[in-house]
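Taken together, the values in this text are just the output of simple stated rules run on the coordinates, not laboratory data. As the structure is a computational prediction, the values presented were derived from the model and not from experiment. Cβ atoms are built from the backbone, for glycine too; each structure is taken alone.
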Structure I
Amino acid sequence: MIELRVSDLKQYFYCPRIIYYTYCLPVPRPVTYPMQVGTTEHEVLSVLERRRSFERYGLSQGERRFHVPLQAYSMGLTGVLDMLITTQEQAFPVEFKHTVQRLNLNAKCQLVAYAMIVEECLGKPVECGFIYRIPKQNVTVIPISQVMREKVLCALEDMRELIAQERLPEPPRQRGKCVECEFRRYCRDVV
């Protein structure tokens, strides 16, 4: 089984070509300004979150862990979760995002994948997770539904097939995505 990262899922739902460029045609991946800002903001938020209550997550108590390395052997999937909240009975994955836009499928699927890995690693149920949008400091609850779990598993299968066949996927329908993509210089048929 081809080992994948949770961040690959996020990229796949943004544009499947990123998976092709990462695994089939490994090309240099430039670090963009938004990527640098996001890394810095994640670090600052990790420090601030240590002192905050659990109120914004609708919880009265819990334990926080930051930058949690996770691996699900059954899914062939690894990743580093921004924050994990655990209670006696449940676990709640939390992803930090630098966006004020509505949450797209790629961010939701990334969170669902982390939920599935957390369940495998900790043996605790994950019924929902949270996406913390840094600019507005608000939290969105994301239910971990069976439909979303199946979407993640299908995407992992599609990604592995794409890599095995070394097939360049079609570009995204929303070409506006290409403007900010760090791989745009490789898509001469689109840009």
Structure II
Amino acid sequence: MRRAFVIVLLAAVAAGPAAAAEGVWEIDPAHSSVQFSVRHMMVSNVRGEFRKVTGTVRGDESDPTKGQVEATIDTTSIDTRNEKRDSHLKSADFLDTEKYPTMTFRSKKIEKTGDHRYRVTGDLILHGVTREVTLDVEGPSAPVKDPMGNVRAGAQATAKLDRREFGITWSKTLDGGGVMVGDEVDVTIDVEGTKKQ
């Protein structure tokens, strides 16, 4: 459910030295993904993704730390390849998508941590709760021009979230100890952006 992480990645696209100066980049939903992994019954990891994400990144090559990222993830687009499980995750036990159909991320700070590496900090609004989250970003790739003349670049971000901090606490205690659903969520975001003309 490390959902929003998603968008932070684009921050890297805007922030990287390879990006064009002072540009606005739009997340390409068809070539971007927000994936997550949660421990199940202490024995395996359940993986899934949010299939719908939109957002923009505004960046200035001369000062990457002033980049700004805004992204929105459609929580109803959650997909774990199991319809029954997806329905439960959409219910009030977890995401409560009827009440909270989206999650949003807005960056507040971008810091360079190494060669093509950044730390993006911002507010994630999920399940009606706002919490500051930090994403570790690798990228961006060097911009390329596609056959239609669009300039594209990509990046990857990772983060760890504690779902309890967003009021998502449902689980069950197992007879042999442990819990049915882990609290920590690993998130990986792959983002491809196109520069607005």
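Out of I, II, choose the structure whose coordinates give helix-only ellipticity at 222 nm (-39500 (n - 2.57) for each DSSP H run of 4 or more, over all residues; to 500) equal to -11500 when calculated.
Of the structures listed, the value fits I.
Identify the structure, out of I, II, from whose coordinates Cα extents along the principal axes in Å was calculated to give 52, 35, 25. List each step's numbers first, then the result.
Details: I: 52, 35, 25; II: 57, 33, 29.
Going through each structure in turn, the value belongs to I.
On distance in nm of label points 7 Å out along Cα→Cβ at positions 25 and 177, which of the structures labelled I, II is highest?
Working: I: 1.7; II: 4.6.
The structure with the largest value is II.
From I, II, which structure was FRET efficiency 1/(1 + (r/R0)^6) of positions 89 and 121 (r between Cβ atoms, R0 = 30 Å, to 0.05) = 1.00 calculated on?
Working: I: 1.00; II: 0.65.
Computing FRET efficiency 1/(1 + (r/R0)^6) of positions 89 and 121 (r between Cβ atoms, R0 = 30 Å, to 0.05) on every structure in I, II gives 1.00 only for I.
Comparing relative contact order in percent (Cα under 8 Å, 6 or more apart) across I, II, which is largest?
On the way: I: 25; II: 30.
Going through I, II one by one, relative contact order in percent (Cα under 8 Å, 6 or more apart) peaks for structure II.
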